[in-house]
Each structure stands twice: as C-alpha cells, then as structure tokens.
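The structures considered in this document are given below.
Throughout, read-outs are computed from the coordinates displayed, never taken from laboratory work. Note that this is a predicted model, so its numbers are computed, not measured. Cβ atoms are built from the backbone, for glycine too; each structure is taken alone.
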Structure P
Amino acid sequence: MDDERRAHHPLPVSRRRFLERSAMAVAGGALFACTGGKIVPHVSDTTAAIETRWPIKRVVYVMLENRSFDNLFGRFPGVEGTTTGVSDGAEVPLTRCPDWLPGDLPHDRAAALNCWNGGKQDGFGTGAYGDPWAYTQFDGNEVPNYWHWAHEYAISDHFFSSANGPSYPNHFFFIAGTSGGAIDNPENIRTSPMQDGRTFKSWGCDAVGDDVFVFTLDKHGQLAKHSSCFDFLTVGEQLTHGGVDWAFYSAAPGTPGYFWNAYNGVSQVFHTDLWHEHTRDVATVIDDARAGKFPAVTWITPRFELSDHPPTSSAFTHNWTSDLIEAIMKSDAWDQTAIFLTWDEWGGFYDHIRPPVVDPVGLGFRVPLLTISPYTVRGAIDDLTGEFSTPLRFIADNWGLPYLTSRIANTHNFGHIFDFTKRPRPPSVTGVRVKTFGRFDHFPENYPWPKGTVPDPGAF
C-alpha cells in the first residue's frame, strides 16, 4: 500500500453521495424477498419505512474481544457457569480477574487446541501469563452493567465463537457467516508509518508485509495458505442489493484495532465504493447513536484499548460499552432496535463447556452474548446453541434475505427470546460506571498485581 493511497485510505464517508448513488442504482426496482414475498423499498426510503418481519427496524451488532463465558458470567445466577476449573487434570478455583492483566494470554489456533487438549478442556494455563490468569473470573459488581443487562434482557449461555481460533476468522463470521476457511491470524504482518505519524497495521486486503498469508482448512480438513484478501459474499453486500442501508464502525486506519474491520479483508467491498460508503470511524459511534444516525444494520468493533483484549482494562471497556448501549437506549430509535453484544473469542480464559464440532473450522470456545431490546423477554436465559452466524440469521429473517451460508441456515433466529406481541418496554438505564485505574491507552506498570508478578513491558 503506497503512501499516496494510504493518505486517502481513512474515512470520512460522503453520506449524501451514498444516498444519491444508491437511489439511482435501485431506481425502478425492489427486492422480492425470499421469505413471505415482501417488497423492500429503495434505500433512499427511511429505515423505519422498510418492511420487516418483526417490529425491529435496526439491529446493532457489537463485538468486543477475548473473554470466555465463565470469565465474565461464570458466577451469574441461573446460567450454566462454574466457579472452578480443571488444569492438567486437577480441579482449581477460579479466582478474581483483575481489571488490567500483566500480559496477554495465548489465544491463537495452537493455543485453542492446547486449551481443548483432546476434549479434556484442561490446558488453559500455558504461556507466560496463562498460569494463573486464565483461571480467573469477574463478579457482578466488577462488570455491573453487563450483569444488569443479563437480568433485564437476555443472556445466551450456549453461545460459541464460530472458529476455534483467534480474532481474524471469527470477525469474518461476524459479517458473513463464514471465514472462507481461515483458522488463524495472518502471518508475516508488518506495521508501516503513515504520513500523519500514526502506525498502520492491517490484516486485510491492505496488509503490509512480504508473503502475507493465512492458514485455511477446506471442508475435508486439508490445510492450505491463502492471501489475507478474500472474495466470499457478505451480509453487507446482501443488504445493499436489497436496498437496506448498513454501516461498519471500526477504529480508523492508523488507530489500534483497525485490523478488526473484517470488511477490509473482503476484496469486492474494500476495493469498491462500498468501503467508503459504509465504513465509519468508531470515534463517532456514541455521538451517532445519541443522534439516531444508525442505519438498519450496524456492526461495531472498538479501538484496541477499549476492547477487553488483555491486558487492556476491562473497566474502561465496560464504561465505553455502557456509554454506547445507553446512548442507543436514550435515542428515538430504541423502540425499534435489537442489540447483540458479544466477545469475539475466549482469549485464553477458562471455560468448562466443550464446544460442539460442526466442521473443520469450529465451533470455538463459549463466549457471552447479550440480546438487548425492548422486545426481549426479561431475564431470559437462552440455552440453544448459537454462534456469530446466529444474529445474521435474525437479520436475514427480519429483512427477508436468503441464507448466505450453511452456518446461517443451520442456526436459529432468537425468536424464542423475543415477545413481539407486547408493547416495547422502556429502556433500563443505570448510569453506573465502574472505577478505573490509570489511562485507558497507557499500560500501568504500577498496577497492584499480586507480589512477584512481572508485567510484560511490551504489553501495548
């Protein structure tokens, strides 16, 4: 990626240009939906006017980072959680998880296989910080709004990451219901200076490095190398073809966390106007939520330091996520909104439920999912097996889209945790924010870890 192209690489999006172009592109035509034969109006119509199966006109799908279900909700009442783990065949207590960790935990494909350990589910204590930090968990007073939303709305306790590996393949499932066979993060990635002094790093079609590749598995389990730029179809493209607007908020290029924008790894999005028309800077997401500027479907990934990815602060992440969710709740769009909040993979943390094997890629370890909506059954505990394709099934059924992949077709649509026969409930806004330590973007070497803990000097 040359300097001239990178200088023009970031946002903003010309919203007026997008609407004008889209209106012309679909003028005189409409999508005849595959379910129910519904006519979907043009993208230039208001979002609320587009016909949907349910009274949900906006879906917001938020993906944080690297937490297992037992790490965040193992102590939550009524779910299939635990307060003990198994390490090398021996039972161990799950102790308190600190806000900041002294370093990251192993969570690549090899680490996933080590943690799984042939089905024994006892190999989480690897790497410099796996012992003891993989065997830790939070209590409700440390992540109060997550637990409050689980009480007031719905929590899924059999929801799994889609790929048994790290972020890169799971973020593809987030937008497409497939990873194209990818099972790990790309190799040989380099960083590069930008003209404004920031550092550029990508895992996608604009990745920097010599011989960048990612390992993939085909349906027969055969291992191969693939470039970090794929060409499978995405749900965003489906929505565009159906005249339904969408957006993806991520860290801007040069900002930590940009590599989690999975659309930058899809050639026919990244190399076309779709990229500029639908990608937005996550720095504006809370203001846009307050103003009710979200389109019909919105994907959101945070900047790295506010993502929950170890060793970053869970308290800062909790507070940022609370600001985002409560901004949506207070907006005029709340009565027609469904929010799916999840974490992209287990991050090396212990979880006691063995993930089902559905194909060579997954499933991966269990992660939390909260479904927050004025129509969610209060206090529902969803025990059906789900994964990152499951909210995509909800989107497909709501807007009458064909099922893009077998993963989407073979999952459920969350119909059992909504009650659309009742009036929408007002939002449950706590205003609670937890105490933080230090700065969100600066690793605190003086954090009060137990005596003898040696923090990783390169943690950030």
Structure Q
Amino acid sequence: MVVGDIATGTEVLVIGAGPGGYVAAIRAAQEGLDTTLVEKDAYGGACLNRGCIPSKALITGSGLAHEAGNAESMGIHADPAVDMGKMVEWKDGVVDRLTGGVEKLCKANGVNLIEGTASFADAHTARVAHGGEGQGSESIEFEHAIVATGSRPIQIPGFDFAEDHVWSSAEALDAKTVPDRLGIVGGGYIGMELATTYAKLGSDVTVVEMLDDILDPYEDDVKRIVRKRAEELGVEFHFGEGASEWSEGADGGYLLHTETEDGDESTYGVDKVLVAVGRRPVTDGLDLEQAGVETDDRGFIETDDRTRTAVDHVHAVGDVAGDPMLAHAASKEGIVAAEVIAGEPAALDQQAIPAAVFTDPEIGTVGLTEDEAEAEGFDPVVGEMPFNASGRAMTTGHTEGFVRLVADDETGFVLGAQIVGPEASELIAEAALAIEMGATLEDVAATVHTHPTLAEAVMEAAENARGQAIHTLNR
C-alpha cells in the first residue's frame, strides 16, 4: 500500500461499469455480497455512451428522415430537413437518461460506486487513482475481482484519431454536421451501420474493405441483400483494398489512398475518414500481471465457461474476454460471474447468444448455420419464409430478405436461425428462445402467431422446414 492511501475492503471488486460490469455489480449485490464498482469515465461504458445506444438513435433518426422523403408510393410527399446538431442533442439526451439510470440502479441495489482508474497491486489488492489534481488514490482489498474494462476502436497506421478529419465510431456519432463525402475504412458491422446512416443523411459514402465482401462472416445471401440495399442508397464499395494513407486535396478536402495486395493504388476524395476495422481490449494500465493474470497474443483475457481467468478468484467479462464482443453477451457473462462468486451453479451457454446488425435491412442470427450444423454432425433441415410473401412486411414497404430456420432433421430441434429484413433484431429473440428451451420445429409452427405481423414469418419458416408451409412454396 502506498503511503497516504486510503485503505478499504470489499468482497467483490468490479472494474468497469459497462454492460458487463454494472450488471455483474448489481447481481453480486443482489446475492448479498459487499460489492464495489470502479468506473473511470461514464456509467454504461462504450456501449451506452459511444456505441450501441447512440448509434441506434442516429440510425432511427436518419431512417425516419429517409422514410419520410421516399414514401411517394404510399402517397406521402415530403422533403425533410435534418438538423444534425439537434439530432445529436436528442441522442445525447437519451444517453444521459440511461447513464443516470444505471447509476441509480447501482446505488439502489447497494453497490459501492467509486470514480477512478483501477489497477492491480497484487492478487487481492487494487489501487484506484482518482481523477483531478489533489484527488489522491486508495487501495482496495478484495476477495474476488471482475474485470470488465471493455474495448476501444483499433487505429491503423497513418490514421490518427487525433486528426479532426479522421473519425472513430465515437466521433461519427457526435458529428454536428454531415460531411459531403465520407470515406469508411472497413466493411464490418460498425462500418456498414454508419455507412447506411450517413448515406440516408446525405453523404456520398465510399467504403473500402480488404476482404472481397462486407460483413464477414455472415452467409453470402444475407450480406448480398444488405450490400444491394446500401448500393441503392448510393454507397460505393471497393473491395480488396486497404487504406494506406491520406493527403490533403486541392478542393480543401482530403484524399484517401488505398492499395491492393498486388500493389495497385487508388485515390478517393473525402471530407472525413471513418476508421472502422474492429476493436481491441482495454487492458493497458490494469497491471494484470500483478494479479497473475495473462492475456493472449491479441490482448484478450482467457476465461472458462464460468468467466474465471487462470486465477480462480479473478473473473473477466465482456469485450475484454474476447468473442462474442456483444453488449448482451457481456451482461450475461456479468451475471454468471456474480453468481459463480456467490456459489451458484452458473455457467455460460454460448450456443443461444443472438447477434444483430442494425443495417438497412437488419440482420439477426443465432445458433448454427446449415453448414455449421453439418460440420457438427447433424443432418440439418432448413425452412425459409421470404418477407415479400408477408402481408405485414408489404404494409411497411420493406419486403427485402427472409427468415431461415435450421433444425435437426431427426429430432426437429431448432439449431439456428438467420434473419435479414425488417425488425430482424427483434424477431431473432424467438429463435434464441427456441434454441435455449430445446423447442422443435413443431413447437414453433404450432404456436399461434398474431396476424398480421412480421413474426408470422418465423412460424411459416418452421412450417416450410416441415414441408407444410401455407403462404410460401415448400422446399
């Protein structure tokens, strides 16, 4: 302990108040454990402040403006004007309400909250440095620790986020004006969500991607629908190209330079460059080695199915523990960590964790694809329902995509689902529940679904897999 430190003790120390950390802290407190949560920045973590929530707010706002301005077929004629500053102000209001709610929930459940930056001094002690001059630090002795420090955007050589014209996703979500030309490096889910958002807001969007398609590793027929829609919105794609550098342009803007593996070079005029090539774990400054915890070659903390690291009383949850790097997965991991510490028989079941991409149209997936099911030794049967045969989809004006269910032919158990289309992020929950509870195609098909709804497509896909579909041709 450093001389002058304040020394305190706790049963459970949680480092990081993102969707993994604050959920873990609340559940640990609910289990009757004395719990301390340390956060250096803002409650809710990157998801709530710089990711999931602000991005969905802008996706909703841009989508509303685009819908209003492109609804002539419904007899609606409008030319909406977007006040980007006001939209960002509204987004910030949503974020502020939610972050304030997280803090209140933690306090209401008896979690001790500490603002500061935590690092390990040894296997049972952490030091917390408080921000601001003269704020000092304190030492916290703990019985168990949960590391939930999340991730940050990956920077690439030559593209420093400190440059005003080089954006990470955080800057893209805080922009008060819409750039005339936006170059996006990376065609993953973050790049594609923001590509469609800014295209709807009026930017000329150019996406450069080293791979030969967007949204790796989604199935070809899923990402083809999303790519086609993005192209209809005016997004321009250049595959097999990596960003090499930027330079100033003659028009007051900038030039984004790219290069292929064969050395071919291209240049694109832009006003802003968004780098969206992935995220890396935040472990620097934690001094994990002092606690005996090691990271892998990518910087992630390895854990078992009970979220334990190689040091049994130190757990890691969320992005810092690696794939799946999803907020809802982090929350589940946080619950498991807290319950394991409390002596409950908890463990992770990764099979039923859904994923969603909030592009236009949306993507929702869970469990196994047909190829993955075959690889695991199943004899899969597949059923599909296209949204262009859905009455409810037609009334929304969005008929792109389909619902696909994958099941085991012998038992009928649902193994996975892939949905691309309107509200896919909501619809995938039904398939996730089916997998979690061990439901069969017959169970899903026999469940009466409200008409007219998009959810009927899930029922019809189950019927299609059984050769009994009514509203689409059987496979």
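Matching task: 2.0 is the computed value of distance in nm of label points 7 Å out along Cα→Cβ at positions 80 and 376. Pick the structure from P, Q.
Value 2.0 for distance in nm of label points 7 Å out along Cα→Cβ at positions 80 and 376 corresponds to P out of P, Q.
P, Q: which one has helix-only ellipticity at 222 nm (-39500 (n - 2.57) for each DSSP H run of 4 or more, over all residues; to 500), as calculated, at -6000? Provide the component values of the computation, followed by the final result.
Numbers: P: -6000; Q: -9500.
This value belongs to structure P.
Identify the structure, out of P, Q, from whose coordinates mean count of other Cβ atoms within 10 Å over residues 88-95 was calculated to give 15.6.
Going through each structure in turn, the value belongs to Q.
For distance in nm of label points 7 Å out along Cα→Cβ at positions 216 and 344, which of the structures P, Q scores highest?
Looking at the calculated values, the largest one is Q.
A value of 0.70 was computed for FRET efficiency 1/(1 + (r/R0)^6) of positions 176 and 320 (r between Cβ atoms, R0 = 30 Å, to 0.05); which of P, Q is the source structure?
Computing FRET efficiency 1/(1 + (r/R0)^6) of positions 176 and 320 (r between Cβ atoms, R0 = 30 Å, to 0.05) on every structure in P, Q gives 0.70 only for P.
For which of P, Q does distance in nm of label points 7 Å out along Cα→Cβ at positions 72 and 248, calculated from the coordinates, equal 4.3?
Q
Of the structures P, Q, report the one carrying the highest value of Kirkwood radius over Cα pairs in Å, for residues 104-167 alone.
Top value of Kirkwood radius over Cα pairs in Å, for residues 104-167 alone goes to structure Q.
The value 26 for relative contact order in percent (Cα under 8 Å, 6 or more apart) was derived from one model only; which of P, Q is it?
Going label by label, the one that fits is P.
To which of P, Q does the computed value 24.2 (Kirkwood radius over Cα pairs in Å) belong?
Q
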